[in-house]
Structure P
Amino acid sequence: METTERNYMTLAECLYESSVRVKLERANQHLVDLMRDVEAMEGTERSRIVPKFNDEKTEVAFHLLFHKSHSPHRWAASVGDILNNLRSALDHMVYALSVAHYKKIPPPNAKKCQFPIANTKEKWKGVKRRIEGVSIEAARVIEAEQPYNRGDTPLARLHRLSNRDKHTVISVAPVAMTDAHFTNITNLNGKIVRVEALRIPLISDTPLLRIMFSGPNPDFRCDVDVSLGVLLNDERGWVPMIKSMTACRDEVVRILALLKPHLCNG
């Protein structure tokens with residue numbers, strides 16, 4: 001049977017459904033699983049907050065205890081899985097676009113098909129050969145989305161973290177406090193002179209808040225409500241892990257939606 005131009009357009013669309021979409025769905029499933037794990041840590045698996053006074057009773061530190069330990073290594077591995085699948089979805093889209101353009105499978109540029117990401121114009125000149133097999137219109141979309149055009153977008157973060165995951169390690173903070181509130185304060189003798197929020201990675205039985213008084217306060221009591229989160233280091237500082245991964249996922253979904261019409265246009 002003769003292979004028509006429409007056959008190749010259909011094939012490119014099939015590649016999208018069988019490869020690009022699958023990678024995207026896999027990334028999303030890893031993200032959902034990661035969200036559930038973190039929510040469990042923040043919710044029912046968290047033990048109580050325990051106050052511990054210093055010997056003089058002039059200072060109280062609130063320690064957070066967990067029913068079980070949480071592994072930052074497992075979270076880092078899940079982040080790597082999300083990044084790898086998102087990055088692959090972009091690369092597979094370039095392959096599908098090349099099939100649509102050349103009307104040939106594999107396309108002549110199959111070995112160098114990749115979604116290039118560059119944060120400077122000079123770097124773009126060195127990597128744009130990766131999309132020589134896509135249509136002019138699709139190439140324009142890809143270039144317009146480059147960090148050197150749009151700044152430090154989630155695509156730029158995806159690029160940084162994906163490279164780190166492939167070549168070194170991703171740093172994930174087990175637990176970090178993102179917010180805290182004191183309520184129902186009783187038996188305060190004198191004044192509270194200072195409150196310290198220890199916004200650092202936490203492990204079980206380390207202090208997350210410290211209150212210092214003007215004098216001894218052995219009977220001081222209060223309720224403490226804290227919001228917890230998991231942070232990762234993307235080379236430019238610590239950022240919320242779930243929020244960052246969600247932004248990367250949403251960015252890839254948006255870019256793929258911009259490119260998908262070009263599977264039909266060749």
Structure Q
Amino acid sequence: MHMLVLLPNILYEEGWRDLPISLAESLSSVDLLLAESVKGGRRYLRHFKRHLPIEVFGKYTTNADIEFFLKEMKEGKTLGLLSDAGLPAIADPGSSLVEACHREKIDVQALSGPCSITLGWMLSGFSANRFSFHGYLPKNLEEKTRTLARLERTSAAQKSAEMFIETPYRNASLFACLLECLDPETQLFIGKQLGSPQAYALSQNIRKWKKTSLIWNKEPTIFILYRGHFFPSQAVRKFANTTNKGPRRSAGKKERAAWKKGRE
């Protein structure tokens with residue numbers, strides 16, 4: 001049966017045991033592997049003792065290439081889509097091909113696997129009820145500063161966690177920019193080499209980060225800022241004497257009036 005299979009990849013060199021057991025079986029049905037790089041595709045196939053033709057699928061893939069891959073699947077082939085690390089189509093190429101498959105009524109299946117983005121949400125301790133991933137921030141310092149200010153305002157207004165990444169060799173300069181631009185009480189999560197035995201993960205406010213010494217060795221890193229609070233804010237404490245049905249009897253006139261206004 002022709003389809004597109006989204007294949008998980010390792011996050012670090014010895015991470016093969018983190019991949020699902022069902023992966024080998026799914027890979028056995030693949031006729032053509034689409035990989036972010038030929039080198040990465042060959043390493044992947046070598047581990048599973050598979051020999052398949054490889055086509056590169058990346059940022060230079062054109063619409064004509066996508067049409068060719070669709071044609072291959074319509075003719076009965078099953079294609080596998082692979083990123084150099086983690087899951088395809090999440091902060092990596094692939095979403096355009098998935099969208100095209102849906103449009104052409106071609107079945108798409110995905111296998112679960114390690115993903116530094118989801119690990120970051122889990123390890124941050126921030127609320128995951130509302131969050132956004134922004135990919136790479138602007139390179140221009142002025143634009144980057146404006147973007148960070150906007151993300152900080154959004155997080156404060158919506159109590160949302162705002163995630164972004166950077167090219168590993170620019171991590172140190174981004175960190176310096178965060179210390180300079182963000183409010184001292186803004187929470188910042190930094191996760192380096194997540195999913196590996198060498199993983200580093202810590203959440204604290206900017207005031208504390210300024211006193212923390214970090215060594216940057218060009219590791220893949222996740223950054224998440226959060227302008228909410230780990231503990232009840234003044235607004236929450238102010239309404240501590242209220243219930244869903246209304247203020248408790250011990251609440252003062254101001255609390256009663258504020259609660260009534262909020263219900264209107």
Structure R
Amino acid sequence: MISLIIVSNNVWAQTIGDAIKDDLDRELASEANKIPGKAIVLVYSNTNWSGNIAHGDGSSSTKDGYGDAKFVANCGNLNFVQGLFQKQGEGGWIAVVIIQNGKIIGSESTNAAYGIAHATGECLGLGGGCLIATAAFGSELAPQVQQLRETRENIVMKTQSGVAFMTAFNSVYYSFAPTVADWERQNPFFKEMVKATITPLITTLSILNYVDIDSEAEMLGYGIGVIMLNLGMYFVAPALVVIRLKQRLYRRGYKHHE
């Protein structure tokens with residue numbers, strides 16, 4: 001029984017859970033369902049139903065059917081998917097489960113007469129969400145998070161090289177970002193450390209908002225420049241500080257022995 005699917009302690013909840021568990025396990029494990037920028041809406045039922053899927057790109061699609069069904073939904077820039085499905089009769093049951101990247105992100109079920117299963121899930125579009133920054137600054141509406149989003153969508157994603165970079169970056173970033181964001185929410189001290197660490201990065205990325213980027217070459221040039229600047233701040237400068245400290249300590253030790 002997967003407790004996240006059926007939020008109820010009624011007898012029918014166990015029945016529905018047993019009916020869909022094996023198939024849902026397969027869907028969660030399937031690599032074919034791990035599509036960048038997409039979520040999978042799974043409908044499980046033993047009766048007729050009709051419904052609507054609201055996509056994160058602002059579009060929607062209507063669906064009608066009987067029994068089990070599977071749909072692909074766009075997470076879009078809004079980073080959410082919603083499925084609302086209603087039974088077309090008094091008997092039977094229906095469960096709606098939304099998954100992305102092997103995880104359940106939304107679910108609801110019902111066996112009520114003409115009942116509605118309304119599931120909503122927060123998912124990652126191709127642009128993704130600024131998970132670490134959002135957790136650090138407390139809200140997606142924080143100026144720092146808005147700045148990151150605007151730089152990504154209005155500048156970086158406007159060129160092919162930028163899209164290629166973000167695709168590669170996201171494949172790595174979202175492998176650890178949800179965990180780091182959870183740690184931030186659980187530990188205020190860690191949250192402040194992350195905030196202090198990423199603030200210089202956000203500042204350097206803002207440079208892209210003040211330059212004219214009209215070609216792939218300019219995007220590559222400015223992009224590489226920003227990357228090198230951050231490498232200098234986060235790695236080269238601290239390394240130089242450590243080297244200088246070691247040199248001073250060595251000199252003091254040498255003079256002491258004299």
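Any read-out appearing in this document is the output of simple, stated calculations on the displayed coordinates, not a laboratory observation. Being a predicted model, the structure only gives us computed values, none of them experimental. Cβ atoms are built from the backbone, for glycine too; each structure is taken alone.
Comparison across structures P, Q, R (criterion: distance in nm of label points 7 Å out along Cα→Cβ at positions 158 and 214) gives the highest value for P. Given 0.20 as the derived value for FRET efficiency 1/(1 + (r/R0)^6) of positions 102 and 198 (r between Cβ atoms, R0 = 30 Å, to 0.05), which of the supplied structures P, Q, R does it correspond to? Computed on structure Q.
If volume of the Cα convex hull per residue in Å³ is computed to be 180, which of P, Q, R is the source? Corresponding structure: R. If relative contact order in percent (Cα under 8 Å, 6 or more apart) computes to 26, which of P, Q, R did it come from? The read-out comes from structure P.
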